[in-house]
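Chemist: Down below are the structures I want you to see.
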Structure I
Amino acid sequence: MQGAKSLEVGSDVYRYGVGDYLVVSLDLPVVSRVVEASPEAPYLGLGLKIDAQQLKEVMGRLVTRPAGAPEAMRGVAVNTAPPELVDAALRLLRLLDRPEDIPAMAPLIEQEILYRLLTGPLGPRLQQIAMAETAGNKVAQAIAWLRQNFARPLRVEELAGHVGMSDSSLHHHFKAVTAMTPMQYQKQLRLHEARRLMLAEHMDVGTAGYSVGYQSPSQFSREYSRLYGISPLKDVGAARLPIAAE
């Protein structure tokens, strides 16, 4: 609604601003940045968590189903919002001025938003959320396993067996959907969590690296620098510097 952001998923970069909408159908480790904002016009956007059961209910009432989702498509996409979708989003926001209407009206407007998304060009991506046996959903199962076990050594054959896919099929579909291999995905999970531990929990660099599964401090520092463009020690030091007052 105001300003712009960029989102990095693996090697892909997505930019979205006023009038755009972003659909994320899988839990992905991302680096996001506000790239357009000012004190006079700060960044302003609306986020909506999609409930899979509610999505299935709306799909069941469609006269025409959206085109079937390809077996492997990116789990994130950007598109220009049509006027009907913008209108529904604004009506949802305006409920903040009438809190007594929220319990009755918010679920109805959310269903309308889901309908607009399903019948738009990104509808097949929402089907990745709702459909249980697609390859994309098996990738979602693999992602869930990785998020729970990212500090463990990763054996791709073990992960493939866990979700009922062959090693080669898992590798192909995982990269097609996430723009990363399972190993790269695990690495980004580890580094994002290590950064959170250092900045939010004030954990030292060595302990943070070890906590997320790194046995070698030098490897942790090298991979951290490659992802964030700065060493973990310098990154944490810069984040903790006091802001000078004029």
Structure II
Amino acid sequence: MTYCVGMMLDCGLVMMSDTRTNAGVDNISMFRKMATWEEPGERVLTVLTAGNLATTQALISLLDERSKAPEDREPSIFAVPSMFQAAQLIANTLKSVISDHANEGQKADSGFNATVILAGQIKGAPPRLFMIYPQGNFIEASTDTPFFQIGETKYGKPILVRAYDPKMSFEEAIKLLLVSFDSTIKANLSVGLPLDVHTYATDSFKIGSQTRIEADNKYFQTISNGWGEALKTALDSLPNYSHDD
């Protein structure tokens, strides 16, 4: 499994993904789940993937190959005029990859499923964020739903729901996401470090800060230990249960 989050802020977009894949407790590997494409001054797109590794790698490889020679390998993510059409292109490509894998292998295509988060901006429109399903349909983030999660979502969602604020800086948002990822990592062995992070500033039309957070990262260790202590302190500050209440 995996855990990925894409989040909309007033200042732009922030994306984070883990790198763990596993096919059982004795077969754990590390693969990058984040891919980014840039046409400086015109567009930046970031894709996060969760699901069958063969499917997600095929999807990214197809998108990347077509982007390098768009005149010969249409459709290309560099040719579409809007983020909505980029989401449509990726959705159709994902659906086609899943269908091809299912036809070549086992008949039940659920084993080849994958889910995608697409984040980015194309000149002439604001940044946009989409979640794309294996069936080929997708939804867009809004002020009511300002972030998307894929993979092992349940452990890290409560902190995001409680603490998210669109006015956050990138630094504050990364701190929040690290708490969410730390909670997930501690609860589920199928999610693990390193973590990949990308921040995109609105109207910059260039790849922003890209960071890989390793297990020995001192800031992550501070967040992990500090969050644990903060939870214990908060619990201790609450009144004890009374049978008389």
Structure III
Amino acid sequence: MATVVARPSQPGSNPAKLVPSMPGRRFDHFFFSGMALVLLATVFVGFAPTYYLAGGFHAPLPSWIIHLHGAAFSCWILLLITQTSLVSAGRVDIHRRLGIAGFLLACLMVILGVMAATDTLVRSGGPPGRDPRSFYIVPVTDMLVFATLIFFAFRARYNAAAHKRLILIATIGLSIAAIARWPMIHRSPGRAALFSYVFLLLMVAYDLWSTRKVHRATIWAGALLIFVQQIRPFTGHTAAWHAFASWVQSVAS
């Protein structure tokens, strides 16, 4: 039941009004821990057939860089679970020390992500029926958005409300690689991106419920993610992008 706050009445004025209080950040631990668990399940379901249940490092992946890429991104999801659990347990001191390692892991993930994308381009891999040069823009922009959000999350590490939202939205951006591997998505980055927006809507709904307004970090980070994901299909088919991807392909071959 919502609590109420009584405003003192003034002589000659109407009786005191009862104003319902807002939940505020009291439920942040439950919400962000729950979102982290949902993202863990999302990643596991997407990569279970080809990676987790296929032996992990023994899985038949096309190259060693894909193995390292998968291991680093798996560590990120586990770190997200650990960090949200530490905050829920009141161990913010450990959370902050581990956050430095998390920032370094994020930097490594960006490097490995670009390397894995380039490896796929050189092998002419990617979703069936897609031009590898056009598809190359998907993982590259994923890394660009992730790096941007992690940078600002690190800058806002003493602003808990903004920090946790930026970290979560950065992870949501990565989740489309897993969602695209769900049977009903049929390896379509566009459909996967649209499905991932459910997570963004949950964040907006939580912000509105808890504080009656959408946090500005949710707004600008979510807008950046959606804008990049929606503009890249058109950019990926331009002559300029094809020229760039062909140059990368020739240099990396």
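Values quoted throughout were computed directly from the atomic coordinates according to the rules given, and no laboratory measurement underlies them. Just so you know, these numbers come straight off a predicted model, no measurement behind them. Cβ atoms are built from the backbone, for glycine too; each structure is taken alone.
Chemist: When semi-axes √(5λ) of the Cα gyration tensor in Å, for residues 54-189 alone is calculated, the result is 29, 16, 14; to which of the structures I, II, III does this value belong?
Modeler: Details: I: 34, 17, 13; II: 29, 22, 12; III: 29, 16, 14.
Of the structures listed, the value fits III.
Chemist: A value of -23500 was derived for helix-only ellipticity at 222 nm (-39500 (n - 2.57) for each DSSP H run of 4 or more, over all residues; to 500); which structure in I, II, III was it taken from?
Modeler: On the way: I: -15500; II: -11500; III: -23500.
That value comes from structure III.
Chemist: For which of I, II, III does FRET efficiency 1/(1 + (r/R0)^6) of positions 46 and 214 (r between Cβ atoms, R0 = 25 Å, to 0.05), calculated from the coordinates, equal 0.35? Present the calculation step by step, with values, prior to reporting the outcome.
Modeler: Working: I: 0.10; II: 0.75; III: 0.35.
Source structure for this number: III.
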